[in-house]
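J.: Below you'll find a set of structures to go through.
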Structure I
Amino acid sequence: MKLSILDYAIVDEGKTALEAIEESTELARLAEKLGYSRFWMAEHHQVPALASSSPELLMLHLLQNTEKIQIGTGGIMIPHYTPYKISEWIKLLSALYPNRVNLGIGNNPGTKVVQKLMNTMPITRDEYNESCTELLELLTGNEILVQPPEAKVGLMWLLSTSEKSANLAAELGQNYVYGLFFNQAVDYIETAKRCLQTYRTKMIDQQKTPQDIVAVFIAIGEDEQEAKDLVRCLDVWLLGKKEFTEFDRFPSIETAKEYEIAEIDKEKVEKNRTRLVWGTKDVVVEKLRDLATELELEELMCIPLVPTIERRKNIIEILAKELMEKEEKN
């Protein structure tokens with residue numbers, strides 16, 4: 001199974017945003033060394049604990065600091081930009097780094113504060129479809145000049161948790177990423193199956209080869225107690241209080257232990273845990289293998305959303321060893 005990473009440029013306690021970007025660069029270099037297929041940066045604005053606000057610029061930095069791993073956005077939030085501007089970014093990056101640039105597209109407009117700062121607003125499903133279609137035409141057509149016109153651009157990746165986006169990805173003949181980490185439905189595995197099947201079937205009907213990925217939050221502890229401590233960090237973080245500004249840094253184990261989860265929030269914590277894969281090494285590896293089998297995955301995107309760069313590195317090292325190296329030997 002292929003493995004990839006979605007990174008948020010986590011700003012840990014005691015660290016600066018600049019240090020977070022440096023640590024993301026370290027993580028990308030390690031991912032390349034370990035054989036990961038791709039390394040993507042998320043887009044978040046006005047979140048003090050996440051430094052990945054301009055994934056298109058971080059892509060350039062990571063491309064400069066790696067040699068062969070695919071570098072991408074997970075994703076560019078299309079409500080904030082015109083399709084033309086996105087096409088210029090991707091064309092230029094693809095010209096500078098041929099066959100290494102991935103364009104992931106999302107539809108989250110952000111908070112009201114972000115919308116005001118970006119001078120944007122939520123878009124309808126039809127508007128999103130139109131923007132994606134226009135972007136594809138700009139990247140592949142010749143009617144409008146997008147510099148440099150000689151650049152060869154790979155297929156887009158549409159990020160979603162819905163059948164509507166799965167349908168759109170297939171209609172456009174593009175790739176698809178299902179975010180298991182966004183879905184809090186009781187039957188979240190069945191929902192994932194349905195979306196992936198919709199995409200795959202429609203692509204095959206069009207005589208095209210489907211390419212899809214499932215992305216999931218992962219936390220691995222050295223022992224059962226550390227695993228519980230790490231998932232509590234995610235528990236308090238994913239509550240998203242004050243539009244994810246409650247913490248000015250990503251909560252450490254110590255901070256999470258001291259945080260009192262209100263009775264009213266406990267149900268949300270339990271729902272959130274359905275979108276996490278956590279535990280000791282053996283537990284997580286088994287869960288991921290089962291997930292890959294059930295969803296018929298060829299590639300899994302890991303999100304090591306845990307405190308400290310050492311733990312994030314440890315997670316991707318474990319997964320590479322257990323899910324890539326052992327399968328290659330078999």
Structure II
Amino acid sequence: MDVEALRQAQGERSCWVFGWTLSIYARGGRLVSQLPPEVYNLIDAALSEDQAFNDPTTQALVPQGIQAVGMIRAKGNGMLAGIEVSQSVFLRIDSSLDVRVLLPDGSALTPGTDLARIEGDAGSILRAERVALNFLQRMSGIASDTNQYVMAIEGSQARIVDTRKTAPGHRYLDKYAVRMGGGHNHRLNLADGILIKDNHIEALRSQEMGLQDVIRLALSNASHTIKVEVEVETVQEAGEAAAAGAHVILLDNMSPEMMRQAVDIIDGRAAVEASGGISLETVRAVAASGVDLISVGGLTHSTKALDISLDLEFQ
């Protein structure tokens with residue numbers, strides 16, 4: 001049955017992320033993924049980096065034709081992200097492999113949970129193993145960390161958002177993983193909006209421009225479709241930014257009490273984002289200050305890979 005028939009028979013699950021769609025076509029227990037070109041390019045680069053088609057260990061020790069069945073299993077608690085990417089790694093190595101996804105991204109995991117089953121040429125499975133697990137472990141680690149923050153502020157109005165502090169080349173996947181953990185995405189790249197930071201402001205001080213002047217300059221030069229966000233360090237600056245018309249005001253490294261004061265002075269004139277030094281221990285107090293967004297760079301720049309393994313049985 002072709003993909004179109006599968007889609008009509010079983011339906012299509014899609015996740016729209018930054019202008020591309022991750023489409024999963026399901027039939028029975030098997031999912032056939034259609035990933036965006038950017039992700040296939042990243043997979044191919046990772047396989048090339050690992051010299052997956054030039055593996056002397058497998059060539060020397062595993063006779064051609066030996067078949068194997070592999071189970072990808074979680075070894076810890078967390079959230080699943082990247083299973084379709086992992087599936088595609090195996091199929092990039094050998095399209096004849098039968099790779100069956102057993103759980104969708106966004107699923108909660110416990111030790112021993114089966115995530116996918118791979119059957120086919122043993123050498124192909126071994127060559128793909130490390131790269132497939134690298135994607136899966138990193139993405140699931142990001143989703144798991146994100147979910148902890150999301151659960152920590154449950155019941156508040158605030159959202160957990162990511163940053164651009166991602167692994168080079170992995171931004172699409174890192175940010176997709178954040179969404180699978182229940183978080184939300186900040187800018188994908190510099191083109192996504194205006195974010196005025198301290199260095200931008202310092203660069204214009206030589207022209208005797210203050211905070212409000214910089215904000216008004218950005219508003220006058222930007223398209224009406226682009227939001228302007230500005231980073232501030234004091235409650236007074238927060239009030240000035242709101243008066244100048246900033247759409248979003250980022251409170252940088254403020255205490256929860258300062259955040260409350262800033263939220264009060266902004267008084268609904270702009271969305272309010274908290275950032276800087278936020279941890280699982282402090283995020284609840286940050287959310288209670290009344291901010292709308294809480295950005296956590298550590299979701300993607302300091303993530304701990306989730307423990308996931310591939311267990312093989314040879315036939």
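J.: One of I, II was used to compute mean count of other Cβ atoms within 10 Å over residues 70-77, and the answer was 19.0. Which one was it? Could the numbers behind the result be given before it?
T.: Working: I: 25.2; II: 19.0.
Source structure for this number: II.
J.: Thinking of I, II, which structure, once mean count of other Cβ atoms within 10 Å over residues 38-45 is computed, gives back 24.1?
T.: Details: I: 24.1; II: 16.0.
Comparing all candidates, it corresponds to I.
J.: Now for a separate question. Given that distance in nm of label points 7 Å out along Cα→Cβ at positions 118 and 142, derived from a single structure, equals 2.1, which label among I, II identifies that structure? Could the numbers behind the result be given before it?
T.: Working: I: 3.4; II: 2.1.
For distance in nm of label points 7 Å out along Cα→Cβ at positions 118 and 142, the value 2.1 is produced by structure II.
J.: Moving on. Work out the source of 16.7 here, i.e. which of I, II gives that when mean projected area of the Cα convex hull in nm² is computed.
T.: Numbers: I: 16.7; II: 19.2.
Value 16.7 for mean projected area of the Cα convex hull in nm² corresponds to I out of I, II.
J.: State the single structure among I, II that was used to calculate helix-only ellipticity at 222 nm (-39500 (n - 2.57) for each DSSP H run of 4 or more, over all residues; to 500), giving -14500. Kindly include the intermediate steps, with their values, before the conclusion.
T.: Numbers: I: -14500; II: -12500.
Of the options listed, only I reproduces it.
Bear in mind that the values in this text are calculations on the coordinates, not laboratory data. Note that the coordinates shown come from a computational prediction; the quantities given were computed from them, not determined experimentally. Cβ atoms are built from the backbone, for glycine too; each structure is taken alone.
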